[in-house]
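Student: These are the structures in question, set out in turn.
Where a number appears in this text, it was derived from the coordinates with a stated rule and is not lab data. Computed from a prediction, not measured in an experiment: that's the story for all the values here. Cβ atoms are built from the backbone, for glycine too; each structure is taken alone.
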Structure P
Amino acid sequence: MIFEVGGKKVFAATGGQPVRTDRPVAVFLHGAGMDHSVWTLPGRYIAHHGGTALALDFPGHGKSDGPALTSIAEMAAWVWQALDVQKINRAFLIGHSMGALVSLEAARAKPDRVAGLMLVGFAPKMPVHPDLLDAAQRNDPKASELIASWGFGPAGQMGGNQTPGLAMLPLGLRLIQRAPAGTLYADLAACDAYREAETTSVAMPVLLLQGTADRMTPAKGAKAFVEKLPKTDIRMLDGIGHMVMSEAPDDVTAALRDFIR
């Protein structure tokens, strides 16, 4: 689906079904340098099981017009603008990595409009190694290679997946490589600079879905943050890395099925 926000084209995948505001709405937010395609399977599940799915491409990603936004706060404000255009007053926000920070910031800004938060591959602090930031700023292919190699757990490095025929490491590498020049750097710099999560407290239900082998957003920090929130459910995935939707698609779908009602 293509629509406009602020005069610029925005793409959102809807799982093959129209947007219906009379059903629970799940808004999917992707990570740095990625796009809506990481949410294909969970989005289709929600869309065909009584909900509405909206997997957004952030500006400068996928099929949405650029340029990329430069802060988590800007991205969160943009999400609400997109939902206003679609006349969606209340939604579940499902975010992966950078998208999890955006979800949290969006909930902090407009808590009455958030039915629940599902944080996937999350950490309240996402510092980025200076070498990775430098490579991304120079549009060096090494940046996407580093993210792909760090992003997958042991199974993702070796092969084998719940989705037949999916080669995880090459797919993850290609996904990040196809981001427009400058987009990955803008995303990583925004994550590196974001600090507001450290003081955030939200009252809506929060589900943390985290891999025990996640080297990019380690589970310890994610758990410590979420455990302080009043309504939490924590699901740890043994041996899974940062690319949770690729490595454990069945677990993501099961978590969504239980969370979005």
Structure Q
Amino acid sequence: MGLIDSHAHLTDPGLYGQVEAVLQRCVQSGVERVITIGTDAADAGRAIGLAERFPDQISASVGFHPHEADNVSADDIARMGEHLEHPAVVALGEIGLDYHYDLADRSRQREIFGRQLRLAADRDLPLVIHCREAFEDAVPILLDHGMRDSRVVFHCFTGTMAEAERLAAYGWWISFTGVVTFRTSTPLQAIARRYPSNKLVVETDSPYLSPVPVRGRRPNEPANVVHIARFLADLREIPFETLVEQTTRNTVDFFRLPPRKNQHSSTPPPF
């Protein structure tokens, strides 16, 4: 069983033009699948296009990133609903709230977040949540839309222990990026050590957040999820193979990923 990068942006210009080489490096590192994220209607189309080209290695998740909220029209919402019907689309997201950069009006972010949650309600799709400095608004919105004990993952989680405990109580997943490998991430490492094993997934958020030992390398890419998995295995004091099996099974269950038609050798190499 190989690793899955549960969240990457393969449509980013730094990766899109070399996607075949990126996927080959995935194979070499034991990464068997990538969930690529579309962050607006046009980007969603590109993400779906990649999933169509490489159905055995790429699936798509699509939605309006909170940074895009000011620019989203009713027609855009309808178009995103059409994208969600595509068989290569396995989730809605990343959607949510971002109060750190405030690139869109906060009330508008909440409105677009809610409208997208209503799109999900009729389709039984899991949700990939972007939540930055907005926890106290994002969680009630999710609960008000009936998402408790549903397939919800807080991607690139960097919150507090108290926030993580609330997410676990609601039956939601947490995804860790390369941030957890940083020397300054001791509080996050304490969360990663304790979070329920059946709700734990890994991601690169490529092309961002390259993990140790390749921190600072740009662009980050999905093959590097192996470094995050090895770090978490050491942190949780379990064999690397066990961590791979747990996170891959969790990711398959969360996204309800289809079985692979063509199997590659997917055992990560030693480092």
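Student: Given that distance in nm of label points 7 Å out along Cα→Cβ at positions 221 and 237, derived from a single structure, equals 2.0, which label among P, Q identifies that structure? List each step's numbers first, then the result.
Tutor: Numbers: P: 2.0; Q: 3.7.
Source structure for this number: P.
Student: So if we calculate distance in nm of label points 7 Å out along Cα→Cβ at positions 29 and 61 for every structure here (P, Q), which label has the highest result?
Tutor: Q
Student: If distance in nm of label points 7 Å out along Cα→Cβ at positions 101 and 245 comes out at 4.0 when worked out from the coordinates, which of P, Q was used?
Tutor: It was calculated from structure Q.
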